[in-house]
Structure P
Amino acid sequence: MTRKEAINEFKARKVPKGAFALRCAACGGVWVGTSNNLNAARNGLWFQLRTGSSVFRALQQAWNQCGEQHFEFEVLETIADDTPALNVNDLLKQKKLAWAARLGAQTLL
């Protein structure tokens, strides 16, 4: 595979969009968020929490008290790849609020 083919393949890949939950088994806390790239969302959140730089104070506090080993990232729902781009952000907002209400969770940006 040439470099150009690899770049085109990377650009053409489908990244999962949707809602996720962070759960702490130790304290029972649940936080719900959405992302245009669920894979990157987990990596970004873990990086922020590990470095103590999360803007979500309650989440960072729970992470510091309970430890990383008690946290789980769970994909709750994905959005279809054929969803029109103009609708994605509104749909993600709706999903976040609906899942937060269903789980009694705090929301992440």
Structure Q
Amino acid sequence: MESPFAEPYVHQELNREVTAIGGYYVLNAEVRIPFQGREVFYLTGYAHFDTSCCGAGGCSYARVIGFIIAWKTRKDKDGHVISIVEPVCDPVSRRKIRGLIKHNGIVQQVQFE
């Protein structure tokens, strides 16, 4: 049975610079990790700030999309692949997942959808 909180996630193109107000960012990987009998899906990426009035810099990050309900099961009208995910809302689970992600890779920030 699908969760009442499930929602579609449209997969984004990886390794493409996206211009933002202070520079650009790049999503460079889709990652799936096991967590308490479920699978968590997150993206890794980096941001580079080089057009900001406050100076230059950058960071690497992970953006947790959620628990996977259905992985890449269909496409939208433009051909983008869609998965079904459930957001991670529980604070305890978020803390544990944040720890796993930081342990698995070099990221300065872990954000949840």
Structure R
Amino acid sequence: MDERLEKALEFSNYMSTLNNQKRLLHESYIDSSVHYLNGGKFNVTKELINFCNTLLANNQTTAVLIDDNNIPIEVEDLQTFFEELINIYFVATNEYLTKYTSIKKQRSVAGLLDI
């Protein structure tokens, strides 16, 4: 096989594997960014965190929030819920950064698959 063709194929395999690893890592991040409360499921997003912060800034201590399955869920202690959201968000995001950084450093398909 021509050397240029072989290098192109190797690069193509690397890029395909890299993109697949990034996708799997992002899916893992989304899965770890979930909070369950009173039978409700909430994806922890910046928007949800900001909304809860706005409620707290307006002296709300309880709230009814619509979860990811469109079910109204009563949050009896909004401050604790907010703190749990912040914690989940930062733990998941920091873990995502750590794993993403290790993926970026790999320069071979074998190195990507070992992660």
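Summary of values
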{"item": "Value 1.22, calculated as Rg/Rh (Cα atoms, Kirkwood Rh), assigned to which of P, Q, R", "result": "R"}
{"item": "Of the structures P, Q, R, the one that -22000 was derived from, the read-out being helix-only ellipticity at 222 nm (-39500 (n - 2.57) for each DSSP H run of 4 or more, over all residues; to 500)", "result": "R"}
{"item": "Among P, Q, R, structure where relative contact order in percent (Cα under 8 Å, 6 or more apart) as derived comes to 38", "result": "P"}
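Quick note: the coordinates plus some simple rules give every number you see, no bench work behind them. Keep in mind that what you see is a predicted model, and the values were worked out from it rather than measured.
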